[in-house]
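> Read through the structures below before going on.
Rule-based calculations on the coordinates, nothing more; no lab input. Everything numeric in this text was worked out from a predicted model, so none of it was measured. Cβ atoms are built from the backbone, for glycine too; each structure is taken alone.
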Structure P
Amino acid sequence: MQEESMEDRASRLAGRAGARAEALAGEARDRAGDLARKAAPVAGLAYDEARDRARGAASALADTVERQPLAVLLAVGLLGGALGFLLGRH
């Protein structure tokens, strides 16, 4: 039986390691694709919920403005004054 040279063994092991690395990369790519396909519907649901909440908040604000316009005007004026005071300081 002929002994295998060190170079042949190293070459064979490197080939095995390369093949295994390619297989792992393929598995990782497949898993990433699966996760992306699963995440898309969840992201859509989150977007829909955020949109509905924003519409609800805008509607509530509009109702408040209609019911108490002077109070809202006073609050906006105070907020603008405070913001102007803070921005005016150097």
Structure Q
Amino acid sequence: MTTKNFLSKTEAAYKILKEKKSPLDVKEIIKIALERNLITTKGKTPHSTLRVDIYLENKRRKKQKKGLRFCQERSAIWGLCEWKK
């Protein structure tokens, strides 16, 4: 029996945003990730978890002096910082 290797929510978000080439709402990112079976979730608000995960990744990458992957466009809308280069 094989088990599916799911991506983290942030890895799935990065993959989806890279493919879509435009900013998306976290609810839409989660919807796409679940439809494509990229992630699994047991929680009732995975979009809230994704928002926190992106925030924490950005905080960690700033502390490590690494470039950010995600840039907030509006409240719950995120894009990729690499698009701004």
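> Comparing P, Q, where is distance in nm of label points 7 Å out along Cα→Cβ at positions 40 and 64 highest?
P
> P, Q: which one has helix-only ellipticity at 222 nm (-39500 (n - 2.57) for each DSSP H run of 4 or more, over all residues; to 500), as calculated, at -33500?
Attributed to the structure labelled P.
> Check the numbers for distance in nm of label points 7 Å out along Cα→Cβ at positions 32 and 72 across P, Q and tell me which is largest.
For this comparison of distance in nm of label points 7 Å out along Cα→Cβ at positions 32 and 72, the top structure is P.
> Given a value of 19.6 for mean count of other Cβ atoms within 10 Å over residues 24-31, point me to the structure among P, Q it was derived from.
For mean count of other Cβ atoms within 10 Å over residues 24-31, the value 19.6 is produced by structure Q.
> Compare Cα Rg over 2.2 N^0.38 Å across structures P, Q and report the one with the greatest value.
Structure P comes out on top.
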